[in-house]
1. If FRET efficiency 1/(1 + (r/R0)^6) of positions 27 and 43 (r between Cβ atoms, R0 = 25 Å, to 0.05) computes to 0.75, which of 1, 2 did it come from?
2. Quick one: mean count of other Cβ atoms within 10 Å over residues 3-10 came out at 12.0 when computed from one of 1, 2, so which one is it?
3. If we compute distance in nm of label points 7 Å out along Cα→Cβ at positions 11 and 75 for structures 1, 2, which one ends up with the highest value?
4. When Rg/Rh (Cα atoms, Kirkwood Rh) is computed for each of 1, 2, which one produces 0.95?
5. Tell me which structure, out of 1, 2, gives -29500 once helix-only ellipticity at 222 nm (-39500 (n - 2.57) for each DSSP H run of 4 or more, over all residues; to 500) is calculated.
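Just so it is clear, none of the values below were taken in a lab; they were calculated from the coordinates. Since this is a predicted model, take the numbers as computed values, not measurements. Cβ atoms are built from the backbone, for glycine too; each structure is taken alone.
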Structure 1
Amino acid sequence: MLGISAGIITLSGFIPQIYKGWRAKRLDGLSYLMLGFLCTGMFLWIIYGFFRNDIVIILVNFTGVLLNIILLLMKFHYGKISRTKFHRGL
């Protein structure tokens, strides 16, 4: 139960950032490098979970990787929109 609770609380931290980025249509404050490190670390936790045969570690970190990918895609997409507006003079 402790691992499940920790996972839910940790993953919940992504939701406000995703929501804020979606509403503002920008994620300028997020670093690609930070997201990359976080995603890599979570991927390593998934591998560790397989070695330990721990489904909670695997599922929590798999979900974290998916949420991280969503943030990466949003950052790329909204950054592309911003660059297009800048080049058009909007």
Structure 2
Amino acid sequence: MSFQAYLDNIEAKTGKAPEEFMQLAQQKGFGSQTKAGEIVAWLKEEFGLGHGHAMALVHVIKNGAQISDKHVGSSGSHRDESDMLRLDGKDNR
């Protein structure tokens, strides 16, 4: 599953786009220096996310939309179309 697909599944489950999670995290004082475990615990408790989905959001909260180009253009199951994630929600594509 691609990174973008993880984010799309999170949105389908919670009704929140990744940028909304970024705003909520900022309101809670979470940022690039916050430990991943603290953010994961919040996402699991408040939104019922599993560990993998929570970790995907941790990356977005701490690093923004840029991801590694390791799987861009590959033919594997983890391929992404771009090294930039869409954070504005599925309906905005």
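1. 1
2. Source structure: 1.
3. Top value of distance in nm of label points 7 Å out along Cα→Cβ at positions 11 and 75, among 1, 2, belongs to structure 2.
4. Label of the originating structure: 2.
5. Clearly, the read-out refers to 1.
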